[in-house]
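As structure tokens, here come the structures.
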Structure P
Amino acid sequence: MIGWMKKLVKNGENTQNLRVRESYGKLAGLVSVALNLLLSAGKFAAGYLAGSVAITADAANNLSDAFSGVISALSFKWAGKPADREHPYGHARVEYLSSMAVAVLIFLIAFRLGEESLIKVLRPEMPKLSPLGAAILLASMGVKLWLFFFYRALGKEIDSTLMRAFSADSLSDILATGAVLFSSAISPFLGFSLDGYTGLCVALFIGYAGVKVLLESLNKLLGQAPEGELVELILSHLRGREGILGLHDLALHSYGPGRHFASLHVEVDARGDMLKSHDLIDNIERQLLVEHGIELVIHMDPVVIGDERADALREVLVEIVRGVDEALSVHDFRMVPGDTHTNLIFDISAPYGLKLDDAAIKKAVRERVEVLPGPLYAVITVDRVYAGNPDALRKGADE
């Protein structure tokens, strides 16, 4: 679907590069402008010949899509600007703002269409669909179907919220145009004009597309949870690494497509060579930056292993915590013996949305620990999981 674009874009396979994404975005914008202007002109002609407000409104929607293509090209150019003193994390989030601007434009079109359609409902006129008009609408659906697959493929290729928004908008256009074609064709046989009612349906389709675009853009700006593929990508660079005993507290921050910053804690043997462990961490950080553009900072947590009692208590503790809730996991475990009791110091990772709050988690675990031979006392810190399944990082290190 987009193979021809890769031939036109220099280094087209390197979609993580901001310059490459900019080239893709500008080229897609030109394609959008050209095709939607052609569709708009054809539908305005068809609407005029048929006397159909629904067809004319659909033409206006295509005109707005052409304008959106201009916005797309400009936003990719702006998002590709390098970081500067005022914006040290770059300008890639401009794409999300552009998506919101497109959403506002879609809402305006939907409102205007709904207003005109309501007038047609109150003062109906029988639409006249000529063979030329029908042919133009069918051709429009074919072009929009191609654009749907085009935008979807490109959105996946360059991880673009804006392209995915255009893909959804194209699909709604197909449904809307199909509804217009149906009402124009069937109204004369019914002896009743469906034009205004169909126009209202088209307005709802367009408005719904605007809501989807707006919500996705807002979620990106608010800082939604990272996609599982990105978490898995980072884990794949740590799995099986000699010297890494466990992983936890992965936090990912996105400043736009291709601009990811992350932090992660790794557990290493406290008795090992810290310089060797540090060199391992440096190599992993450098590899992720060079190969994927992810700026990862890794913090080392030295842990004591090889103590039979501590290892046995840790295994028991893991089962206790999982018994409270399967979504919980343990990390940073330490055992500190004392004259009167032994402290078990550890962190529990808990995902958002868990029914138990921090206090309830601590209470449930402490009650189970205190009945063990000891006496034992649990010193607990509850961490919230920012990325993925709370147990995925520990499993990732063990595989």
Structure Q
Amino acid sequence: MVDWQVVSGGVTAPKGFTAAGIAAGLKSTGSKDLALILSNTEAIAAGVFTTSQVRAACVDYCRQCLQTKASARAILCNAGQANAATGELGWQDALETAKLLSQELNISSDAVLLASTGVIGQRIKMDALRQKITPLVRAATENGGADAAQAITTTDLVPKEISLETTIEGRPVRIGGIAKGSGMIAPNMATMLGFITCDAAVATNLWQEMLKRAVDKSFNQITVDGDTSTNDCVIALANGQSRTTAITAQSQNAQKLEAMLTAVCQHLAKAIARDGEGATCLIEVQVLGAPDDKAASQVAKTIVGSSLVKSAVFGRDPNWGRIAAAAGRAGVKFHQDELNIKLGDMVLMRNGQPQNFDRDAASNYLKQAAAGEYLKEDTVLISVGIGVGSGKSTAWGCDLTYKYVEINAEYTT
């Protein structure tokens, strides 16, 4: 049962948060490229970061900060330069960036968390950034969430934000989030960048555990192209400004808060997959009957990440054989005579046996998804059963198009 409602505001919907997004001259397009999320009090901070061995300076910086002190006041994100694979000079840029903002806000440097996105191997344009820290802070308002969402984008076609509200102890509690991502998206941590704000009071370890589980059910379940970024991170701040009793252990209130956190993360994750570079539709793969949820997740991610499945969806070709093949190579044991496949409401395979189906209708189903309005009727649903186990999972992705190749062939030129 859904126990929350959508409210406006994004990351500034929760109490005690302001945000801003400005054009700092970091991107050649002249668009917004520097974002700030600010809590008016110290907030409990949690983070999940890329598993790549090649990491951006901001990732190592945030990890170091959170290991020392799991709290923060601000998140600063630049777009245009990833500041990844930039060596010692890139690390010094990250340290200076945090220091500049901390001095402007009169807080400690370790209360500032950083994120970067853009071209790998390029350092932040520090001359431009130095000049815009003060204007950025002055621009932060309770209505700045949308500007921040816009400022963290790169190849994204649309900004991505959501905010939800529930009731705990008779008081409203909100969680807001923004994310960016369109390419280099793979289910291996988070996916690109996500920033979450919350006005509940939550124990440090519990907030980290909640975030990790929410990420596993959302950002870790999407793929666009199978490439994990050097900069992937999801950072979540909880500042307690709702004035509800602190949640310090598993309880009904904890479950309610985590369910809403997961819903925020899943909305953002699907928005990233839906906005995959060159994509025309969202693909949702539901797997049932696996030995456990982990096995179901493995099958679902393999199917949604298959280049052959993604290409077939783009070609509006209901080639269920590619779905069966992807399920078979996922590394999960099952009997092929228990394999069931559906496309939308159309049964393509039952108990391992191909079924007669209307190919034209199936193709039209794929065409209608491609023509659907963004965030509404643009989802291709693939349902797969692999047995009678209790394991189930859902993964999201998008089709693979000519435009994807074009965008990435010309990314730095």
Structure R
Amino acid sequence: MKPADGPPHQLGLTMTATVSISAIEKRFGATQTLKGVSVDVAAGEFLTLVGPSGCGKSTLLRILAGLIPQDGGTIHIDGAPVDHLAPKDRDVSMVFQSYALYPHMTVRENISTPLRVQKLHRSARMPVIGRFVPGQATARAEIASAVEAVARQVEIESLLSRRPAQLSGGQRQRVALARAMVRQPRVFLMDEPLSNLDARLRVHMRGELSELHRQLGATFVYVTHDQVEAMTMSTRVALMMEGEIIQVAPPQEIYANPADIRVARFIGSPEINLFAAEADDQGQVSVAGRPTGLRTKPKGPLTIGLRPEVIAVNGGPSDIAIPARLNRMERLGHDVLLHVRPEVDADTSAIVRVSAAEVEALRMRGHLEERLTLGAPAASALLFAADGKRLPSRAAQGVQAAERV
């Protein structure tokens, strides 16, 4: 996107604000959609609310925008409560999944709508007589300048005379962004704005949104069910499930150190591999009776998780070794996904990500038709208790190490 230029409406000087969401509750009839959700967003941060459909993330965003009321809790923007304010008074702009463009208006008119409502007298907004209302010339000039500036920034200045029906999906998305930007809000709210685009354009627009955030410096609260969007654009990710926020952390942190087995399963593609395990009286962890080189507390049944990329196939001695049989391969160019059936549990499947060269080497040696050994270092394993909570673990390097767990 191009940098904006030119007064009187100087884009890039957008004010920014903190957002504090505290104990928000929402019910629809007997169903509780939000269960005391709390999260703080720093000024200028890009926070993404991610989770499966129905988890309450869009409802939370609409409450933040003032479009629907909450049943409990409070929202503060820059330390001031906004629960009593109408949407237009909260100094936020929202981009909807459907873009919500006016089909009878041109692109120019769509973008200018927020400023026309804000700056022009009601009679001056009327399509015919509005041009003859006195005292509005300066405001109209400022609006025109603002529209031109934001159109240049999102590179749609050649489309200003068209109507939405004459635009592609990507162009309509840019118009929706421009309409949100033109008011220079302190907080941008985005509800799955890329979901209607094709795969190639989504990748492109992820980069555009990240660059837009960098240029504006405004606070972004973004909603998506797509973990790739969450991981590639965000300063922090808040994973929601069943009306609650399970974990809030930077993208790499939420991937490497999930606090809950639900987080581990949702974040990561392909999904993490999970195997039933057991910790004995000394805290030694085993899978199907085979020691793994891990220790934890307390004893009892647990689950061990291994990301597809940390597993080696027939790679020699490993802390964790699991026999398996190959079911099928999924070739992705440089990488190959091996879908295997571990022998430790007939009901468990696993996915291993390896390079195409490794697969060719296994094939040349005839190993793909034989029993495979899935190996991984103990340090790469994630342990979860029976209730799904993350367990601390250490590689078994003597009694003292075990006692420190």
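Values in this text are rule-based calculations from the coordinates and carry no lab data. This is a predicted model, so every value here is computed, not measured. Cβ atoms are built from the backbone, for glycine too; each structure is taken alone.
Which structure, out of P, Q, R, was helix-only ellipticity at 222 nm (-39500 (n - 2.57) for each DSSP H run of 4 or more, over all residues; to 500) calculated from, if the result is -21500?
P
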Volume of the Cα convex hull per residue in Å³, for residues 233-312 alone derived as 118 - corresponding label from P, Q, R: R
Label whose coordinates, when mean count of other Cβ atoms within 10 Å over residues 145-152 is calculated, return 26.1 (choices P, Q, R): Q
Winner on percent of Cα pairs over 38 Å apart once structures P, Q, R are ranked, highest first: P
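Say we calculate distance in nm of label points 7 Å out along Cα→Cβ at positions 33 and 369 for every structure; which of P, Q, R gives the highest result? Each step should come with its number before you reach the end.
On the way: P: 6.4; Q: 3.6; R: 5.8.
If we compare distance in nm of label points 7 Å out along Cα→Cβ at positions 33 and 369 over P, Q, R, the biggest value is for P.
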Structure from which -0.40, -0.92, -1.16 was derived, log10 I(q)/I(0) by the Debye sum over Cα atoms at q = 0.09, 0.14, 0.16 Å⁻¹, for residues 57-264 alone, options P, Q, R: R
